[in-house]
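Some structures are shown below for you to check.
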Structure 1
Amino acid sequence: MNIAHSSAAPLEASAGVARYSPAQIVLHWVIGLAIIVMLGIGLYMVGLPKGLAFKSSLINFHKSLGMTVFLLVLIRIVVRLVAGRPPLPPMQAWQRAAASTTQGLLYVAMIVMPLTGYVGSSFNKFGTRFWGIPLPMWGWDDPALRKIFFTVHTVSAWILIGLILLHVAGALKHQLIDRDRLMQRMLP
């Protein structure tokens, strides 16, 4: 999501680096950690045999955490629209485009994944519980439709993993090679 810089003044770190707002920093790291946990659980649970009670508990935890992350991502988008973002350090146009594209695709994946997981779960008899509270069912027990949504969910997970690796690699490049203090904008 390439949102234009806001007129809101970014916070200045003691070393003069323009920083994201405290809310944006907290949301970034909480969402990032939760996504890593969720991806790990998702990859682990698909290999477990059907009918295992532990697998059912993991699936329900995965769904609740996924819906929580979805809500946090929506909050993050609103905070970003309100607070803006600090300017990027000087960099080549292709790097700026790559950063913008990667960030936009990260947001798309963080929205597509929980929606397809939730809708896919609506096409079975179990549905989705959000921390124990049943959410509305948007479908009926339909294995073919469930498979379509879960296929998109799975493909989105692998795309998200690739985007996270690209995001981390870019941040490390800026920190270790360019030494342009880009990471200081998002560090707690």
Structure 2
Amino acid sequence: MNQYNIAVIVGSLRKESLNRKLAHAIVKLAPSEFSFKEVQIDGLPLYNQDHDANQAESVKRLKAEIAAAQGLLFVTPEYNRSIPGVLKNAIDHASRPYGQSAWAGKPAGVLGASPGVTGTALAQQHLRNVLAYLNAPTLGQPEAFIHVRDGLFDEVGDIGESSKKFLQNWMDHYVAWVKKHTA
């Protein structure tokens, strides 16, 4: 049986982030041969092309963790109708210098949760566009624009019963996507 290590990138730095909570809960829906590790993006300097030849240790760590993964799981909020700056900064760092992108060929899944009724639809679309350019094949369907409301999480922080069937379906598709692209 293969083991699949997945890098989880949460696009929020907030301690009580709904998207971090979603990331921690949804990974419990994956089969046992999948393991998930959240990649820290909070200590990265602002991207500056002048530093490509001498990347900071935090950037080297980020790239190494992504390179070691068989897949990517992005769980991000939406800021001003797009992806958060901290997430774009991490993406830019791990894609540089040109020709040395850690993202290339890594199958990706994109999720996001928001108190707003449209979830994170625009952030997810923008992220998909960026990932397409970076040659990270991204699961297109099913999409998951998650409106945070009572019942999304249960009392211990797992996916609640009212959302479990939908999110289990998403995870099942994501697992098949990763397996297809790592075969």
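For which of the structures 1, 2 does the calculation of relative contact order in percent (Cα under 8 Å, 6 or more apart) return 23?
2
Determine which structure produced the value -22000 for helix-only ellipticity at 222 nm (-39500 (n - 2.57) for each DSSP H run of 4 or more, over all residues; to 500), calculated from the coordinates; the candidates are 1, 2. Provide the component values of the computation, followed by the final result.
Values: 1: -22000; 2: -11500.
Of the structures listed, the value fits 1.
Out of 1, 2, which one gives 1, 8, 18, 22, 21, 16, 9, 4, 1, 0 for P(r) over Cα pairs in 5 Å bins from 0, in percent as computed from the coordinates? Please report the intermediate quantities before stating the final value.
Numbers: 1: 1, 7, 14, 19, 18, 13, 10, 8, 6, 4, 1, 0; 2: 1, 8, 18, 22, 21, 16, 9, 4, 1, 0.
Going through each structure in turn, the value belongs to 2.
Any read-out appearing in this document is the output of simple, stated calculations on the displayed coordinates, not a laboratory observation. As the structure is a computational prediction, the values presented were derived from the model and not from experiment.
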